[in-house]
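These are the structures, in structure tokens.
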Structure 1
């Protein structure tokens, strides 16, 4: 493992402080641990600092150490040991993590790395001219069946070709990364077989599957150039309108919003989007009817995940009795 050191003083800011929302979150996170064990919160606090600043600075490490009553050297050991922590400034719009482990390398990761070198910089961890992009090669990111792939922020982009990665990088460089669909970049759902199901089919279904693949292969031969079909795809990927009648009603931000991240499937990014929509409480989510759930699912580009993760049922339990009721209903603590 390579030696990991903090960025030089010229890059370090004078001080660090969590913003108001993250400060409240950090205080709640620390309280999750028993008295005398608060130092166990160091990794989630460092991750939140990195999400806020883009990387882990020396003032952030020292501030978190003070919050947890730790010696600076102990906090520094954590920051330098785990490669998930960026110790130098990264691209302000995207830091592309290219998986270079065997499955991805066999499926073309070298081509993706070449694109990063040509579009961003010859060397990993070095930002492009305007400081908006950077890249690195990482170990397995857990999407081997959809290799090759990259991670940007908390999102994965899978089944990539060099040309598709270049399009994604261009989008982030233009500040339009949020418009790119995450996950597989080909016609498959999550990690389902490429081209449709192939096993446990009836004879009739097998025949249909074979015919469908033949038709698809024929269509690909005579398909129009991407430039001619791009607008149609773009229209299909549009988010539902904010003025749609099925959009759930929002409320003014309460003094103490519920911690929506207790709902499985909701992370910091999704919680922020829900806040932008005026969704701050478990009760709001628990009251969503089918059309409202469908609208939010489409707005988040979740492809049915709200139903699969049972957001409404989770929110009902949390609204009724907090973690105790959640454990009673689901048999486990909320995430």
Structure 2
């Protein structure tokens, strides 16, 4: 059995299972076992699990399973049963050599976003199979405590992109300003959520999430209004694949001039993000406050990497990638 020394949700030291804080945030105060009493890999090709995957409305290509908590255990939800959690094991694609590290990567990146930068994220943690494989677990924020499902729409739908009209890679088409325009259009308190959106784009750049496409940002209904949904699917994709700096083909915006750094190196710097922030309507003083947070790697982020469930080699690579992104970001145009 796996030897756990840090909380598999908050990564706080000195816990062999979920800490009291994690129990409160992730499981509504209920004690839950971090060990699954079933092996997800065994269900890989069964019709039951295939059906379960299709019942998930959250976007993405990684295998995802709807789950519920029952009698202190995590289990796959049954047909016609409303799930309140999503389980994401390591992808079954054997060609991805570091695939078994992906759940720990997503968990760590989500915790850094929340704990270090104060980004509103979906509650999350890790659980483990009987053979010690980590499985990412996240609480569905579109399901209320009384079981009511809240209206939610990703930005591929909000900006009108789909496979029929834009091809199979439709979720990567366009630019981040397209999302910003849709935020203004759909959210009455758009200035607050525009800052949240901007920081999320910047976080994804610094933490090397090259898969931050249109379906990884969503609108969610709150009362009579729509708001930007909590962040989800945050991951350092460069840990596993060589990818682009940004998830959308059109980059930040075609309506802003590129810095000399971007022109010469192909990588955006702080000036490019400043121009983007101004283009989408963020007040300069508030824009600088966000940008300043990403000029160096915080000690708290380093500590979370150290406490994470990545192996030692991947921890070093994670930090190396993020430090490289920061060095790009702080480059000053000539």
Structure 3
């Protein structure tokens, strides 16, 4: 193949899946025995729909007790207010002392404080009774179920996962060395390309979020991108195409099988077109993507290199260009006619 400048960018493809922008792990705000689970995995729900119910009997009894305590506090506060009014009248007539009036005034303030406390406690108990029912805060799809009827759950224990309707993201993982390149694409329209499973056309997507730290097991960074108006089903598989700059400026792309090892160095066999002999040329390699390697130094555009049988060649060995059956010898491709894409499907010499 004839070498050309491969440019300063490489494109990489990653597998991904479509997820909801907001995916909530729902839990009950009180503990208890689950008496009903009203939804199944994959079921679509509406806002306000009942999802899980725990036994509310204890909470109802607590609410009844709080209501009774509130009634008692109201009665005591009313009596204290009436007593204070009468003792004020007696004080104005000089039948009681100022100290006696102060004691009744203090008792009235304490009764009012007890009333406020009873009202607050009654409100808490009524809320607890309401928390025995878990309802959907938004419309969406149930994507995980972690509770069954008869199970005793604690307050705050996740019981369901709800993927809310609305914007969708494509989520994928990249090697940690691509973190800076992906962060530079955050917020840029058409920063990456997305293709749904089974589709042939690519659609633009905008990188929205890049994880701040790598996953402890895979050592990769999670990336989320907004798919915009692309119609995709929740959980659908997708492919993501990312174009990132290489770690070197410029460079020449070669198929990986064009490289050979000689005396501990990477070499490429360069063809002398006049004598049809080859010689090894040491090279410095850069990024490797799939079966394509970017050569940083050692080669220049216009040279013709061997891409097949590189491990059986010797310096000065005569070769001939590969000839397709039924065709004459194929001339070398002129440099101006070669493209970087030819590196992936090289002509063999």
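Values in this text are rule-based calculations from the coordinates and carry no lab data. In this text the structure is predicted, and so the values were computed from the model without any measurement. Cβ atoms are built from the backbone, for glycine too; each structure is taken alone.
Could you tell me which structure in 1, 2, 3 was used to calculate percent of Cα pairs over 40 Å apart as 51? It must be structure 3, since only it matches. Kindly point out which one of 1, 2, 3 the value -13500 was derived from, the read-out being helix-only ellipticity at 222 nm (-39500 (n - 2.57) for each DSSP H run of 4 or more, over all residues; to 500). Only structure 1 yields this read-out.
Given a value of 24.4 for mean count of other Cβ atoms within 10 Å over residues 108-115, calculated from one of 1, 2, 3, which structure does it belong to? Value 24.4 for mean count of other Cβ atoms within 10 Å over residues 108-115 corresponds to 2 out of 1, 2, 3. If distance in nm of label points 7 Å out along Cα→Cβ at positions 116 and 300 is calculated from each of 1, 2, 3, which structure is the one that comes out at 1.1? So the calculation was done on 2.
Each of the structures 1, 2, 3 was assessed by relative contact order in percent (Cα under 8 Å, 6 or more apart); the largest value belongs to 3.
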